[in-house]
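**Student:** There are structures below to look over.
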Structure I
Amino acid sequence: MKIDDAINKFLEYLEKELNYSRLTIESYESDLNNYKMFLEKEGIDYLKVDKKVIMDYLIYLDNLKYTNKTISRFLSAIRSFYNYLVEIKLLENNVFKRIKNPKVDKKLPNFLNILEIEEILSSIKLDSKENIRNKCLFELLYSTGIRVSEASNIKLKDIDFNNRMIKVLGKGNKERMVYFGECAYDLLNDYLTVRDEFLIKGNSEYLFINKKGEKLSRSSIEYIINKIIKFSPIDHKISPHVLRHSFATHLLDNHADIRSVQEMLGHENLNTTEIYTHVSNERLRSAYLKCHPNKKRQ
């Protein structure tokens, strides 16, 4: 079997058997194509890869200045691919199982403080249907901690106004419930009073829609949030994902238990959520060093 056919079968397996999301499958496809290009360049059969070939591949990636995080992702994708090749009996062993991913330093996530969030929201004037929608979108991302891709896929039927809950579809097509407060509740109601003005004809099942009545794509939401931040009083550059970081950090700052935050964020692994405790701990340390009168012993 040619490597192209093997990769296509593997991607089909991820979609139909493991129910991976389209974005995840596209990421696997991109990483495996990178690996395929290396093998073709070196004239190496993908079924005859040994440890030396893998080491050469790692040197190749390093020379291209890929970060350890990206190299680690490549290896994870390739390792999964070779596990599949073993499963369908094209190979007896997965040589990539003996290769450890490079150590990735955990980078503390950026976040906005509560005052900055309020300043940004206050800068959005409710003078058009677009601004009403955009302010609701910004508040909902911060209030729920959902991903941009999850916000894009919210349907009207997913919202429970009585209990202030939204059903979202996360990574791996896993559903979870998130909650929103009074500010998001009010802005949602404001938006729903003008939402039909976006509909040229017919209807749409999605919450956030554009001028054509179609659902806002992930890239459209990112563009809107970036534009809001650009014209806000905040003078440092941040990404839309920072709203998710801010949500988690503020919950932990206010003594939410980490397991609950993990569930609200839709993290499979608690280690992913624990990075936010480091942020909170660092803030406590900074506050202590700045404010405690006895911080330095004479």
Structure II
Amino acid sequence: MTSIHLKYLAVNPVDLEWGMAVNSVGRQEILPGAPYPPSNHPTRYLFSPQKGRVLNEYQLLYITSGKGVFSCETLGRDKKTMVNSGSIVMLFPGEWHNYHPDPETGWTENWIGFKGAQADYLVQKGFFSRNRPVLEVSFHDEISDLYSRAIDIAEDQQSGFQQALSGIVGSILGYTYYYNRNQAFAQTNTDRMIAKAKILVNDQLISIDPKTLADKLCVSYSSFRRTFKEYTGFSPARYILHMKIDRSKELLTNSSAEIKEIAYRLGFENTDYFFTVFRRLTGQTPLAYRNETQGRKL
């Protein structure tokens, strides 16, 4: 027997003004050998595994057991990508796609369909791409629970439920991006190297420089710089600079040390350079920051 729990929702223009609105949410367990898709979906969501379909919304399909295959227009209609337990498949509006569970295993799928400017923006900025629709995140209770909560909210449909569902979609997208990136890095031990690099920076902030950091990690500087920036979003030099400014904020707020002394303590070449960097990264001078955080009147 196939277990199905789903909800289809109407979206009004006011809901879309929030930036995102949810059209559908559900969970279904397809047992080995059971027909797919089940026959009780509304017509606009039905599709044939032989023909595929096109939707006018995004969907996040989370597989929590079993396995199957997925194909889409961007990757090629004849190319089948494996979908395993712990995969999230992102479906894009206006794009042909097809998927189905392996008849020998079946699968449990959780999905939420949505549209809006927030989702469009994340795709436009490259956080999610039609070229990488299948994202490996493994199984996480946080994500599964979010789908369950979305189903509960969709069933009650109390005032403001679309805004609550929008927040859940944002959380699922955030977890998907987070776990997928870190799972890829974990396979190459990159996460361990970056963690060690951050510890070294924290312990030797005054004296450490990017090339010395790479040497201590026994990797080439060019490789380290590329990997570090991909992982953190900062080049090693910029990360060290941000850490120095963060440390200077603590000293400005919690000590009476003179500003030039703080600059010297943190290894800045001179006070003028410290002022320039501090203002560029915070929008304030060190003195203004000190006065503000210590509650002094200007």
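**Student:** Comparing Kirkwood radius over Cα pairs in Å, for residues 85-172 alone across I, II, which structure shows the greatest value?
**Tutor:** Top value of Kirkwood radius over Cα pairs in Å, for residues 85-172 alone goes to structure I.
**Student:** Here helix-only ellipticity at 222 nm (-39500 (n - 2.57) for each DSSP H run of 4 or more, over all residues; to 500) has been calculated and equals -14000, so which of I, II was it run on?
**Tutor:** II
**Student:** Matching task: 0.05 is the computed value of FRET efficiency 1/(1 + (r/R0)^6) of positions 93 and 133 (r between Cβ atoms, R0 = 35 Å, to 0.05). Pick the structure from I, II.
**Tutor:** Only one of I, II returns 0.05 for FRET efficiency 1/(1 + (r/R0)^6) of positions 93 and 133 (r between Cβ atoms, R0 = 35 Å, to 0.05), namely I.
**Student:** If we compute distance in nm of label points 7 Å out along Cα→Cβ at positions 101 and 117 for structures I, II, which one ends up with the highest value?
**Tutor:** Structure II comes out on top.
**Student:** Given structures I, II, which gives the highest value for FRET efficiency 1/(1 + (r/R0)^6) of positions 125 and 221 (r between Cβ atoms, R0 = 30 Å, to 0.05)?
**Tutor:** I
Taken together, the values in this text are just the output of simple stated rules run on the coordinates, not laboratory data. The model shown is predicted, which means the values in this text are computed figures rather than measured ones. Cβ atoms are built from the backbone, for glycine too; each structure is taken alone.
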